[in-house]
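Undergrad: Take a look at the structures below.
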Structure I
Amino acid sequence: MTYCVGLLLDAGIVMLSDTRTNAGLDNIATYRKQFVFEVPGERVIAIMTAGSLSVTQTTLARLREAIEAPDADETTSILKAQTLLKVAELVGRTLSDVTAEISDKMARMKQGASASLIVGGQRRGGDMRLFLIYPEGNFIEATEDTPFLQIGEHKYGKPILDRVVRPDTSLEDAQKAVLLSMDSTMRSNLSVGLPLDLLVIARDGLRVTLRRRIEAGDPQFKAMSEAWSAALRDGFTRIRL
């Protein structure tokens, strides 16, 4: 299992993903689930993945292959697509094809395989956008009413996002919100865990503004987690029936 969250704000995009992957209690590994494709000053695209590693790794490999192809054009490469909507369509089509191919092979053993992605970014002259792409290739988009998207084990980290995240939330507060959302998830589900990958893309910057890996024992994250726990306990004791 995994947890990935992306926020689309007036000031930019904030993304956070964990790196834990498990195929049983005795088979736990670390895999990066956050990937960046950028041409600084022209466009930046970030992708987060959740689900079957065979599906997500094959999908990312095919997207890279399409970018590097000598005949790459706006219909095949996410770095040449005319809009972020076209990028989402390209990624969705690739994910759908890979899911169908691998699921067909897995069906022979009566098993299944699927994955979902979060894709966000901006191209020069275009709007900043954020999409959640389903295994079938269809997608939904973050809006002012719902400025965040989640994939993976999302239920434990959703309450704080519902309460504090708004389009005008600052990038600094947004980072705090996604980190506390992840902290809540890790406390309730052992299949989600450190290290974490944090990414910030400022609006109209057309490049990654901040990229940070948070390892186990990170003092800043530990202090934030402890402060949040203390604040919750204090708030609980103050409430009267």
Structure II
Amino acid sequence: MNIVIAEDEPFALEALTLALGRFDDISIVGAARSGDEALDLILQHKPDLAILDIAMPRLTGLDVARTVAQSPSPPLFAFLTAYSDFALSAFELDALDYLLKPFNARRLQETIDRARRRLRGPVPDQSPPAASPETAEPDPYERELWIPTARGMKRLGTSEIVWIEAARDYVLLHTATRTDILRARMSDLERRLDPLELTRVHRSYFVRPAAITEVERSRRNQLVLVLESGARVEVGRSYVERLRDHLPLHRRRND
């Protein structure tokens, strides 16, 4: 996989380069410290993936993505950002991922795995058929969310969401192949989402219990969830008992 990276902070660019260097199948074909330089590198090398800082001089990462999106074969885009960088303009882009700074190696692993899945192409839908209206009981929870896009709105099934991350007035909805942004509060989502499907484990996170592969303890003696995607999600102390109630293994032991 060929990648172009762009970050205007030298130390951050070096750290990203080192983090990507541990992937055997990745080649960094260009590293930029400004948006216009990133644009030139992408048009020259035509990479599979571009990882761009949003806040860069002259052209932002969003500006670069919007420009390159008009080319015949644009790359996948992942964005590096701080909370303050989120704006409605981000809805215009078919982003692979948004990595909130500071991110760790496991979070970057999730981005790379997601890019590999997108590059392989879509997987056939193997979800079971929905119950017919005549037999289905009224559902108190929402099973789909409507996401703003450049052309209007799109529907995202909650069954596709692996984990949710708070970003001030927005939330990041992480699926296996992309990240969507929705203007919503975590407390609002907690009322709307089925806790057996997406469980709130922190003031800033929801996770899908079935996606948890490991439960670890940090040096601060806090629980950390390792997801199938490679993401690591910290559990808030006040959410520990709730998490135990929703872990599939714990539920089986108590049935």
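Undergrad: Out of I, II, which one gives 26 for percent of Cα pairs over 26 Å apart, for residues 71-190 alone as computed from the coordinates?
TA: II
Undergrad: Of the structures labelled I, II, which one yields -12000 when helix-only ellipticity at 222 nm (-39500 (n - 2.57) for each DSSP H run of 4 or more, over all residues; to 500) is computed from its coordinates?
TA: Derived from the structure labelled I.
Undergrad: Also, I was wondering about something else. Quick check on the output: 0.95 is FRET efficiency 1/(1 + (r/R0)^6) of positions 47 and 111 (r between Cβ atoms, R0 = 25 Å, to 0.05), derived from one of I, II. Which one produced it?
TA: Of the options listed, only II reproduces it.
Undergrad: When relative contact order in percent (Cα under 8 Å, 6 or more apart) is compared over structures I, II, which one is greatest?
TA: Largest value of relative contact order in percent (Cα under 8 Å, 6 or more apart): I.
Undergrad: Okay, moving on. With FRET efficiency 1/(1 + (r/R0)^6) of positions 39 and 215 (r between Cβ atoms, R0 = 25 Å, to 0.05) as the yardstick, tell me which of I, II scores highest.
TA: I
The numbers here are math on the coordinates, done by the rules we state, and not lab data. Keep in mind that this is a model prediction, so the values were computed, not measured. Cβ atoms are built from the backbone, for glycine too; each structure is taken alone.
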